[in-house]
Structure formats: C-alpha cells, structure tokens
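Just so you know, all these numbers are worked out from the coordinates, no wet-lab data involved. Keep in mind the model is a prediction, meaning the values are calculated, not measured. Cβ atoms are built from the backbone, for glycine too; each structure is taken alone.
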Structure P
Amino acid sequence: MEKIQVAIIMGSDSDLEVMRKAGEALQEFKVAHEIRVLSAHRTPVALEKYLKEAEERDCRVFICGAGMAAHLAGAVAARTTRPVIGVPLAGGILDGLDALLATVQMPGGMPVATVAVGGARNAGILAVQILAQDDKPLQKALQGQRDKAAAKLAEKDAEIARRYSKE
C-alpha cells in the first residue's frame, strides 16, 4: 500500500467538485493522497478514528474543506499537531464569507493555514510546499511549475503587445 502523504477531508460529498482540485494539484506533483468525506458534526467519532489511523500511517498534511460554520479544519487541528490547511467553501447566506472567517479565526496555539474561498488548488500546492521542505526533487518540481507559468505569461504578454501596441 502506497504511503499517503496528504489527506483531503470534506464535510459533505457536495464539496467534491471543489475539493478534487486539491487532489489534482497533488497528482501533478505525484504526491500520494486520499480523499474522504467526514464531518466534524455528523461523524465526529469516525473523524477522530480516521485522524488517528492517518497519523499512524504517517500522513503529513491535512487539507479540510467546509462551508458555512466550517468547523472541520479546526476540529482536525485540535486533534493533530500536523499542518492543517483549511479551504473555506462558498454557500449559505454569506456565500463563503462565514466559512472564511470561521476557518481563519482560530484560537491562539491552534493554527489552520487558510486559502481563499474555493481555493482547493492552492491548498494542494501549499501542501506540496510543506512536503518539499526536506524533499529536493519536490522543490525542483515546484520551481519547474513556477518557471512554466512565468513562461506562459511571457508568451501571452508578447502576443498581446504585438496585437494591440500601436506606434
């Protein structure tokens, strides 16, 4: 069985469309991960059991997506000393602002790194950055991704400059 380095947890299967983007980012860097649906409120015992098992398997980073009250990331952070990345999800009356505030406003000593509302891809990349601290090939892959993005933007800049610049 492959060693899972990152666990992606969401409170509801309706969050999968957004949260799978974290998995896609991890897949680009060949980082082993798994995706689970566990709720801080509806399945707290199963969540606690899963976290214990994931730590025993040496899972190194947890990415948690939740909307509205967004307690999942905080519940996970309360049960592990491993890095937790929160992905606030849009929905509800405040369209994600409530989830953003709930995720980012953790009590002292209980940090949750927080990305933008719906920012699951960035959560995946942040997890890769955390893992890359002691992994030279992963550091090189991250730099390659950034170099590729910069080259793509330079191409677009040159094309727009050719098309729309007038003397």
Structure Q
Amino acid sequence: MINKRSIWFLTLFSLILVLSIYYVTMPNELLLTNNDNLKEKEKLEVTINESDILVALRVEADEDMLKEIDALTGILTNTDSTVDEKNNAFEKMKSLNITRGEEESLETDIKNKFQLKSFIKVNGDQVRVVVLSKEHDNSLANSIMRTVQQNYDNKMYISVKFQK
C-alpha cells in the first residue's frame, strides 16, 4: 500500500530528476558569458531615480522594524522571560504595527491630496516627511504639515524635506 510519504518522495524525486536532466542537456552557450556582454556591462552608468530614494528609506525602516520585531519575538518565545517582560514586548509589538499603519495611511493621504510620492517615519511625537518634488515651496510644506497634524489629537513635531 502506498502512503502519503511515499507519494511525496516520488513526486519530489521525479521533479529533481527532470530538472537535473534539463540542466545537463542545456546548451553550453547559455552557461558561458560573452566578452561583448561583459564590455557592455562595464560601460553602464549608475543613475539614482527619485523613487530609489524613497525605496531606500522604506527598506531601511523595514529592516529596523524587522530587527525590533525579531528581538521582541525572542522575548515572547523565551521561557525564562517574566510575564511583565512578555506583556511589555507584546505591547511594543502592537505599537509598532499601529505606527506602521499610521505611516502608510499618511503616505496615502499625501499621495491623494497632493499627487506626490512620500516617505513618512513616525517616532513618538516626531513625524519626518520626505517628499519627491522639484519645487521647494513653503506653502506646500505647510499644507503637508497641516494634513499630517489633522490625523493626531496632540501636538506633533513635523518636519518636511523635499527631494529632487
């Protein structure tokens, strides 16, 4: 009688066998690099697009958040942690998720209201806004600050930075 484990083993073994046969029969031209292609790659110039700045900021913020969540998860899963430590870690994790939701909501508001791409980082009562815009207008910055402040009941310290 064939059980599930045997079926899974045969399926995965067949898949590996087919892929290895494909790799062995693949033409060598696909595996070798052409010197002309190598010369073309050396001539390429690196240009930074406007959106690359926002992507870099988001990646950095996401990495920081993931590190913090990993540390908090370590506290939650540690058997030696006290109940208070676990409660504090859980509350901090909940706070991080709420803050991330606020940041995404504010970015959406700025995009809808001003048709500008932005990156927002909320840290306590400080809000940092990076906006992609060629014009550096004080009235636009004030409007963005008012839009952000409308989402909070208490006074927030908002900074707006324009990127070209």
Original post:
FRET efficiency 1/(1 + (r/R0)^6) of positions 74 and 106 (r between Cβ atoms, R0 = 25 Å, to 0.05) was computed and gave 1.00; which structure, P, Q, did it come from?
Top reply: P
Subject >> For 0.85 (FRET efficiency 1/(1 + (r/R0)^6) of positions 26 and 114 (r between Cβ atoms, R0 = 25 Å, to 0.05), calculated) the corresponding structure among P, Q >> reply: P
Original post:
Any idea which of P, Q comes out highest on mean count of other Cβ atoms within 10 Å over residues 18-25?
Top reply: P
Original post:
Who wins on mean count of other Cβ atoms within 10 Å over residues 10-17 among P, Q, i.e. which is largest?
Top reply: P
Original post:
Can you say which of P, Q returns 22 when relative contact order in percent (Cα under 8 Å, 6 or more apart) is computed?
Top reply: P
Original post:
4.3 is what came out when distance in nm of label points 7 Å out along Cα→Cβ at positions 90 and 146 was calculated for one structure; which of P, Q is it?
Top reply: Q
**OP:** Can you spot which of P, Q the value -22000 was calculated from, given it is helix-only ellipticity at 222 nm (-39500 (n - 2.57) for each DSSP H run of 4 or more, over all residues; to 500)?
**Re:** Q
**OP:** For Cα Rg over 2.2 N^0.38 Å, for residues 58-129 alone, find whichever of P, Q sits highest and give me its label.
**Re:** Q
Original post:
Quick one: Rg and Dmax of the Cα atoms in Å came out at 17.9, 68 when computed from one of P, Q, so which one is it?
Top reply: P
